[in-house]
Structure I
Amino acid sequence: MHKTLIFLAFVFISLSSIAQFDTLYHEGKYFNVNVYVFNPDVNGEYSIQEIIVNEDTVRDDLATNGIEIDFTPLELKEEAEIDIKIIYVRGYLPTIVNPEALNGQQVFRFSRPKMVKGKLQWRVSGDLSDYPIVIEEYKWNEWRIVDEVDPLDTVKNSLYQYEVKVHSGTNRIRLYTTNIQGQKVVSKELRFQPRIAAVNLESTRVKEEIVFSAETDYEIYDSEGKMIKSGTERYVDVKDLIKGEYWLNFDNQTIKIKKK
């Protein structure tokens, strides 16, 4: 047993001595944000052997998958030059999780949307792209695009607002855009219940017109799922529809109707 342990230790030392290493370079400027690195596993050990920032070793405790390169001890001034060298085992390349930290690009984020005096409001932080901000609502069992907002069309100081058309019951709204890295960014979902009365349908059996209790958005689909008609009305002329069954979306409801 003792000889076996000595042999295994010899093999481990021998493998360690012949391991080949590469260097990952990353440079930029300091913007008061630390850099995070994913450190891959290598046969029970870890790939990164040493991290050097501006010629100083900054991390000795590297036995973990998630490494934060903390620049605070270096007492750097904002926009000071940073040169990072990461020594790692060849074939097990580490990943810099937030490379934008050293180029001044701040991660784009939405604040949580909210309703203020009947209008949808939200703020953004980070670097804007040229892509529009898309407003979606969950209506009639699917997410639908309501409108697009130009990212430069702010009310003030990265504050946006939009007048949305609400319906009775629970309203669900979210925002999304594409950031400067080409990634989709989605806001948290806003749910709210406005104090408005539900819209009712006079009858599910119609002949010449559909009558709602109030003006509402509506859609009419045939039995094969093809949209036949849509709009915003209280009285909908259906004299041109052939007899049969149809699906009707209105307010926050979906029901089946029959044309006589």
Structure II
Amino acid sequence: MATFEPRSAFTSDIADAVYVHVIGASVWADAAPADPTWTSHVVGILDGVAWYAVDVPSDLDPSDGAAVDLFGYHGRAGEAAWLAAGRAVQLVEWGRTHRFCGRCGTPTEPAPGERAMRCPACGLSAFPRLAPAMITLVTRGDDGPDQEALLARGVQWRAPMYSCLAGFVEPGESLEGAVVREVNEEVGLTVGDVRYQGSQPWPFPHSLMCGFRARWVAGDIEPDPTEIADADWYRRDAMPNIPPGISIARKLINAWLEEA
């Protein structure tokens, strides 16, 4: 199985390379940069091949229309390459949005020896942005075939799909605390027994999804109409349309389905 190793620099020369050209938020990979003067970032190593991210100017498209968004790239390239491409998009977007100091407005410069943009005037360093978010599968009932899972549909989702509840972690809040708060805010339920399951980089645009399981404690479903279009309890033998395999939501749901 292919493995991806994130890097901020290469300590030795690597003969083979892939250059992920980031065109808007879409990607196009090639064996050489379309223009060596464009800004590039070290991404990492995938099966012995060096990966770089190339920031393509907004008015250009060296792919001639062949670039795809990250959802489409996952189906073409596989999990490891998708992780590398997602990191490429995140790094390019970070570079685009930190060209000037957030404190004094001076143009920033790459910091030597670390992944940061540093202000030469006031010394402020800006590191790649990461927004931690929790995502949780809430269950009700004893373990076994009759147990139910809570799935919901967001108001902004175009497809009639149901998934786990998710939300961003607030300042001063633990991940577990975010699970309890978000579930209560989104559907009015009280949950407990919050257990970490795993995490997934989610480059839309710069989240880290932290997956949890939680158990229903009390309350009836009362969706917040500003966020949740519908929510309900589902048995394993009567599941709605659920997310594709690209997401940690599907991994959480699949793990629960396989427990029966």
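From which structure (I, II) was helix-only ellipticity at 222 nm (-39500 (n - 2.57) for each DSSP H run of 4 or more, over all residues; to 500) calculated, if the value obtained is -6000?
Working: I: -2000; II: -6000.
It must be structure II, since only it matches.
Quick check: 1.8 is what I get for distance in nm of label points 7 Å out along Cα→Cβ at positions 113 and 129, calculated from one of I, II. Which structure matches? Display every interim value, and only then the final one.
On the way: I: 1.8; II: 2.8.
Corresponding structure: I.
For log10 I(q)/I(0) by the Debye sum over Cα atoms at q = 0.07 Å⁻¹, the calculated result is -0.51, so let me know which of I, II that is. Write down the numbers at each step before the final one.
Values: I: -0.51; II: -0.31.
Checking each candidate, the match is I.
None of the figures in this text is laboratory data; all of them are computed from the coordinates on show. This one's a predicted model, so the numbers in the text were calculated from it and none came from an experiment. Cβ atoms are built from the backbone, for glycine too; each structure is taken alone.
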